[in-house]
Every structure is written in structure tokens, then in C-alpha cells.
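Quick note: the coordinates plus some simple rules give every number you see, no bench work behind them. Treat the numbers as computed from the prediction; the structure is a model and nothing was measured. Cβ atoms are built from the backbone, for glycine too; each structure is taken alone.
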Structure 1
Amino acid sequence: MTEHRRSKRKPPEQTIEVVNAMTGQTVGRIGNLSCDGMMLVANEPLRDDALYQFSFSLPDAGGEKSALELGVHEQWSEPGGANQHWGGFRIIDISERDAELLRDWVEREAAK
């Protein structure tokens, strides 16, 4: 199958919980992640075409975790079974620092 995404997405090696930065509630976990977007395995149904502010922590090369916050736009969602809902998000707002942390994580994960 041919990959049509602009950026290759990487699955995390460990669970990365995602928090709604506006409410402080955990919304799910990362299914895969790229510099452009993410797939979220959510605990509840997602709103179509909605904007969210998410935060999560990524491990650096030494295992230290760094918190990131980003704005995302929901592109698609579907039931995932067993009280899960899958959703695809495009990153629309991220600080330079957080974009660099994300890029480093994706490139490090890709090298393995």
C-alpha cells in the first residue's frame, strides 16, 4: 500500500496520555504522531471538525519527559471498539520550542 501522508507517522513505544489543556481532563492516548498531526485513541466520541488544545509529554533521548502543548483540528473520527474512538488531527498551532521537541522525537523514533 502506498503512503500518501506528507509526514511519516510514528507509533509511541510507551503510552502517551493526552490531556485537554482547557479542561485538564485526559482525553485519550496517542496512537501515532508526526510533525504535522496525530491519531488519538480517545476515551469518548470526538466532535466533528472541532478545534482542541492538547498537551502531552514526550521523552527526550535521555528519557527525560518534556511537556508540549499544541492546537489541533479534528479531521476524521470513528468508533474504535471497546469504548474507544479513533480520531485524526492536524496540528495547526505549536510553539517553535515544542515543534523542535516533536521533530526530535519523531526523527529519533524513526531511526530505531
Structure 2
Amino acid sequence: MTQAVRHASDARFEQFRRYIETRLTDGDFRLPDVARRFRVSDRYVRRVFERSNEKVSEYVLRRRLELSAHMLHDPGLRDFTILSIALECGFSGAAYFSRCFRRRFGTMPSAFRTFASR
């Protein structure tokens, strides 16, 4: 891969990543939305993301989980239920959110929140 091609790919990756960040909390957001926004194929978006060693769906899930962890840790959001935080972060329900959260952080969201408030 030439330096110019690598630079273009890096620039595209940053464009895709920034766009995803603006849509992170949209529960209906998917890979085809990125492709449509930039008028490229789904395959091209996947190929650009390959360089980061993370699939688009993995990136979206990771960022949603990081956002939810930040929100659960925020004392100003204590009145928000775990479900409302999950929905706010783009998850469709509590069960899926809890499974993903536990896989990522090794604890349930409720325990994470309790520990974070100490």
C-alpha cells in the first residue's frame, strides 16, 4: 500500500469514525447508514475499518458501552434507571445491554454503578 493510499484510508477512517460518534445513541444505526452517508459500499466501509482491527459493529458496541459506563459513573445521573441509560446509549433493551456490559467490564451495570458511587 502506497503512502498516499494509506493516508487516504486513514482520512476516510477518521471521517467514518466521527460520523459514527454523532449517531452512537441512535439504536437503529447500522453499517449501511455509514455507507449511505458517504456514498460508498458497505464492503468499502468494512475494509477501511479492517485496519483498526475492529469491525464497525464492534466499534459501535464498544463506544456505546464506554458511554454507558461513563453515564453510570456520573453522580449527576443517579436518578436515571439503568434501562434509561441503556436506551439513551443506543441499546434496545436491558437484557442485551446487561450481557454486553458484563462481557466488557466483568460486572453487571448495577454493581458497576454501586461500586462507582463509593
Structure 3
Amino acid sequence: MPNKREELEEQILEQTREAVRKMLDELPDSSTITLSDMERAIVKLGQEVNRQTLQCLVEAQVSEKAEEVVCEECGVRMQRRGKRKKRVVTLGGEVEIERDYYVCPKCGSGHFSPG
């Protein structure tokens, strides 16, 4: 049975394969392709692979964090209120982070889990 790291590696590799297939499908006909066309395609591929890999790593990190959250204001255990999504612009491109949101039943204070 594969471990988490092997599963993550396979997911990243499959996404990379798909990005390469897409890049090759979008290339101009081989009789008209220029070096500039090739370079643009490779740069775009690199950006997409970076973005997808970062997204996979973020999702893997967030999914491993199951924590008990205590309110910083009153010390009461906070209640989980589901997940919230946020788009974040990074050096590798835009990724979507999904984090747990918690609310204190005593004072109403809200808190996002780290991610």
C-alpha cells in the first residue's frame, strides 16, 4: 500500500503528464513552429507545473493538520464551522487554499487553522 508521500508524488507526476500533453496538443504545426513558439510553450508549461505542484503540496499539508483550537480570548475550545476557500497569489502562481474555520461558542471570536 502506498504511503502519503508516494501518493503525493504520483498525483504530481500525473498532473505534470497532463500538462505536458496539453502543451504538446497546443503547439503549432511542426512545419510552422518557431523557436519562440517552443520557448513560450515551455515557459507556460513550467508555470503550470509549478502552480499545480504547489497546490498539491498545500492541500497535502492542510489535510494533515487536525487540531484542537482554543480561543485566544477566553480559553474555551472552539467549534469547527466547516472549511473556507481562499485564492492566494504566490511566486509559483495562483493557488486555492481551503482551511478549517472555527468559532468560539462563548465570545463569538473566529479563527482559521494555519495553512
Query raised in the report: Given that distance in nm of label points 7 Å out along Cα→Cβ at positions 37 and 61, derived from a single structure, equals 3.0, which label among 1, 2, 3 identifies that structure?
Result: 1
Report summary line: Candidates 1, 2, 3; helix-only ellipticity at 222 nm (-39500 (n - 2.57) for each DSSP H run of 4 or more, over all residues; to 500) computed = -22000; producing structure is 2
Query raised in the report: If Rg/Rh (Cα atoms, Kirkwood Rh) is computed to be 1.19, which of 1, 2, 3 is the source?
Result: 3
Query raised in the report: Thinking of 1, 2, 3, which structure, once distance in nm of label points 7 Å out along Cα→Cβ at positions 85 and 101 is computed, gives back 2.7?
Result: 1
